[in-house]
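Structures given as structure tokens follow.
What follows draws every value from the coordinates through simple rules; no lab data is involved. Worth saying up front: this structure is predicted, and the values here are computed from it rather than measured.
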Structure P
Amino acid sequence: MKITLHGAAGEVTGSAYLVETDRARVLVDFGMFQGGARTEAKNVLPSGLDVPRLDAVLVTHAHLDHTGRLPLLTKAGYAGPVLATKATIELAGLILRDSAKVQLYDVERTNRRRERSGKPPVEALYTAADVERMMERFHTVEFHTPVAVAKGISARYVEAGHMLGSASIELTVEEEHRRKIVVFSGDLGPTGLAIVREAETFKRADAVFLESTYGDRNHKPMKETLAEFRALIEQAVRQKARILVPAFAVGRTQQILFHLDELFCGGTVAPFPVYLDSPMAIEATQIYQHHPDLFDTEVRDMQRACDIARRHAHVKPTPTPQDSMALNSAPGPCCIMAGSGMCSAGRILHHLRHGLWRPETVVMIVGFQGEGTLGRQLVDGAAEVKIFGETISVRAQIHTLNGFSAHAGQGELLKWFQSLAPSKPQVVLTHGEARGREPLAELLRKRHGVRPLLPGQGDVVRL
């Protein structure tokens, strides 16, 4: 058996693992590379993939860096099954359709420039039609139920605690009268992440492909983050402030809604309007509501005990541009959650242009802000920023809450691996940059006597 890494090898995007035996070829995830032009140039079909010979594709969860290249497979003739949990299928459809829409917009804009300079047009990676053909290939799997996926290979999905429907996958591979167990962690969630259940692990494995996004550090304890969150909301209510939240539509938005419910249900804060100003976030929230069976006990208990959490009357969807523009006159206290999460595009830009220069505005940053983004400028304390070519003075109150990460920190990654350690598996650290996986590799070596591999793009792991 050999496993080829076609992404997320020394970086945090593009997850893709090709598992090959003498009888089968199975792909685990096929995510999009995200970042600058050089990184995004990798969003192609790898030369060694041989798409028509694939027997099955397994998906850990819906995020674009794990699903974003899937439509390239059907474009290349793939007609086999794509296996994922039901919630992952629904969220992947939402995310991939949005990806196709964004690509179409970007390509149209690029081609207008190319036409003016006499260059031939370029094409999008895939279209909405390509996405729909891919969605037809999806088949639902249940947690904890082994399913045959190819000759000699079965898969078992368990909760990864990262987002709704997210899974770690255990492959049992039989080849030449031998049985090997290969585990793919997918993205693991931290302890205490709102809404979703805690990550589960496995008892033994011959090889473990372990994510290492935050392998170098631990997050601030959730208790401290929630205390900051509560204090910020209470202060904003006293000031009758408008709270702007640049929101990641899937996962982070629903997390913040839950923590607001906690404050409202506990009587700490009187309910105020929460505007969900993102069509994608609105649809993602509806998908979350379709799967209460995947909620943790904390959410279910609160919904049983609290009418506010059940009715969500304070949550006001604003799906159209006209609805969004009307929020300019919405009085405080209120909360406007709008995309994008790094303030790089979307409706949040209009709200920031309208509110950054006002001292009574509160901006709550709840996710990682990449280099060069407007969100990073605000986090770094910029006195003024440019939005749509206009210079805007930053007088608003900028607050950064770093504890809402949906990824396990270093200690949680080590704890997840602990039950697997006695079987001394070959550990392969992926989905992390050098600063994340090198310290984690050293700790795994010292504590458990394993010597993790740190592969690069295209490298092959043989078992």
Structure Q
Amino acid sequence: MSVLVVGLNHRTAPVSLLERAAVQPAELDTVLTGLLSGRHVAETAVVSTCNRVEVYAAVSSFHGGLHDVGAVLAERIGMELPALADHLYVHHGDDAVRHLFTVTSGLDSLVVGEAQILGQVRTAYNAAVEHGAPGRVLHELMQQALRAGKRVHAETDIDRAGQSIVTLALDVGQQASGSVEGRHALIVGAGSMGALAAATLRRLGIGRLTVANRTAGNAKALAMTVGAEVIALEDVDAKLAEADIVVSATATTGVVLTAEAVAAAQERRDGRPLLILDLAVPKDVHPAVGWLPGVTVVDIERLRREVAAATDPRAAGYTVADDVQAAHGIVDEEVRGFLAWERSSDVAPTVAALRARADEVVATELARLSTRLGDLDPADRAEVEKSVRRVVSRLIHMPTVRVKELAEQPGGHAYADALRELFGLETAGASASAAVAAEPTGVPAVTSADVVSLLARPYEGELR
């Protein structure tokens, strides 16, 4: 099995396309089931955030796995696969591993260095585990990727450069509507984004804080943490007139704040400014809300424009280059560690098969000896058996140790292949391992043109 990543993010796709691709918790089971039904997909996990939708899969073949995953994404989004390919990026083998480690470290985020993605990947992994979607490969990959992300944030100062999406949205919003200090904020949605918004607003000196959520228990838990009142989701429209800032970040697929409700609230507010942060994908706020007098809407699309137009952070007197370089160094180290584990684990079936063959030979010879020396004293028989087993064990010890060591190096699978050939071994994973070894796992990330070319024609067997 090799690792495959197929995704789209804030760099490759418009927000409207990300909204259609986004996977809400209630939809995850259907998506994972669809992915695992692919003939070439053995394990999978889906990371879906406001800025990316990525499928991670352990696949038996690159081209077949790409088509299996691409077909699920295309059906979900409602696009023909060749057209969708223009917005996809693909990473395979070693490059797929590096991509995930880069993501968890915050180096591939809309705002470089943000730490929220680490929790989002952890949540995605745990959700996939609940559905039984990851196996041995993705379990180890995700665990080591999360460790890499934690190391980056613990051992570098990249957090100084990395705002969260919430912080960035509040910075943009405050430029338009003034400080949030002492004002009233309404949080719609008590998930991770809503919780981060509430905590950030408290840190910025917000006055009154109200939380609304579809599940009352989650809203109450968040309210106890940040000191807020709780209202039902259906009471949000009535509460709009009292709030100065609204942060909406639900996991629904429909409009939460309509233009009619916000317009009615503005009439009761006597035109006081209202700042709305729409941090949901798909959007919670109807597009027409942004045209209402006195209302400022900051959504993911606007944040993308703000980041694209931002000046170099070094202009503020802080140089992020050193921390980014250090973070990449940690990623490189962790990637090497995972690849060493992967290559070492690939040779384990061969080592097990060699030991089984040795045990088989010993058992056959001892049985033959028993028939020829039937009157051998039991103590002597035990000593002979012990000596034979010790000799065989010593003979295979060095080959098994060396093949494990050599397997950790690039191209190390060839040593396991040679061992199987020399001893005539059959292992359950041998053919699959050989097939994966023949794939272009060490090539750079697949280009957009490559993706379009591969997905433009139906899968008819593994490319060689």
Structure R
Amino acid sequence: MIKLIKAELKKIFHKKSFLVITVIFMFYSILTNVIYKEMNTLLNIDNLYTDELKEENKSLNLNNALELEQYVTNITILETEELKKDYKDMAYIIDNKLYDLILEKNSKKFITKEDITDIDEQIEEYKNYIKKKDWRYFTNLELNDINESLSENKSERLEKAKSLEEYRLKNNVNYAEDNYLNKAIITIKTDLNEYYNLKEMSNLNSEMQKRYEALEEEMAINNYILEKKVDALSNNSLGAVLKNFSGEFGLFILIYVIMISGSIISEEFNKGTIKYLLTKPYKRSSILTAKLLTIMLLIPIILLFMVLIEIILGGIILGFNSLSVPVLIYHNGVIEAYHVLKYLGLLLLSSLPEYLVLSILCFLLSTVTTSTSAAITCTFLFYLIGNVISNLALIYNTRIFKYFISLHWNFDYLVNKTSNPYNFSWSFSLGIVIIYIVIMLCISYVYFNKKDVKNI
């Protein structure tokens, strides 16, 4: 048996198709990491947006009240965007402190024709602090406003807002957009009102309850980031790629698995080597088992190989520092921190039933049809149909979908500590997966043992 498995592995690793897919995967991995690295640049559309506003202003009729209001809004946006280009680290202040003042000034100047001397002086004062990048001045302003509100009305929301500003000052957290601590503070501040409003309501409907739970999770994760000072939500790091490994490289995993499973039997028939193989002192069932075990052995080997390649290439492009940043999972009011490689390992393990089912299906079709192309094509078609049925099952709660395998072959919800999207227990889903596998293997063995090879 071991000799048969070694022989199968040797044949697979020497296949040109295997080497070609590997080279393509490596190029795709490089491209993916470059995209992640340049993600912030790719999403920057400020220049395009401001150009559109300038063009729009040329066509506006300032004698029309509605178009005049639009003009005032546009020139306010253009003025603040221009300022943000020169002082990117103060963009949040410009948007939240200066924008309203400039809008008020422009409204008075162009619409109500009022005197703007006082407001212009305040704007210039703010601009001077912005140009000096004195972010502490604005934090102290915010803190003073909060303290005044607290003197009139004590509330949990205001206390939390105060603690955030004090944290900013104590830990020297400026308003730079790429400062992950600043992002965490701003996210919490943005959600505070909605979160506490929902928290104080006694009767929440299902949608409001979901929103409250989402806000609670988001706040818990950002509070953890502030407490531990870890950039756990970075989108342009090796850790981010690894967290989304199945989403980015799942197609390649599928190609590897189906390519191997679809050819391991059929090629023996197509090349006529099946007759030579059957002359060996092995039972047919042993030959088929050796090929099946080869597939089962190759799946984890391929997964480990792909992860290793991604870590090497991703580390070179994005750096290896993010490997020490944990993945945060929120569950029952508690944040659980996983090492990114442990999290990735659990995710790949949770998706293993999917790859097993598809590989055995392809193995079965290869055995029955003795056609590599038919086995691979039909398996891919089954996979695509499975995705369609899974989406339909989320929309229509129909019993007919209950036993379709694509609703059961992925267990990533267990890793992410969420509920099953189809409301099945993990034991029921595992049972369905086992039943499918057993049925397909039984058909494969029965058919292979009875297969007539005389005319091959």
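What to note about this one:
- For helix-only ellipticity at 222 nm (-39500 (n - 2.57) for each DSSP H run of 4 or more, over all residues; to 500) computed as -17500, the structure of P, Q, R it came from: Q
- Of the structures P, Q, R, the one that 83, 37, 17 was derived from, the read-out being Cα extents along the principal axes in Å, for residues 272-359 alone: Q
- If percent of Cα pairs over 31 Å apart is computed and equals 53, the structure in P, Q, R: Q
- Structures P, Q, R were shown, and log10 I(q)/I(0) by the Debye sum over Cα atoms at q = 0.11 Å⁻¹, for residues 144-335 alone at -0.55 was computed from Q.
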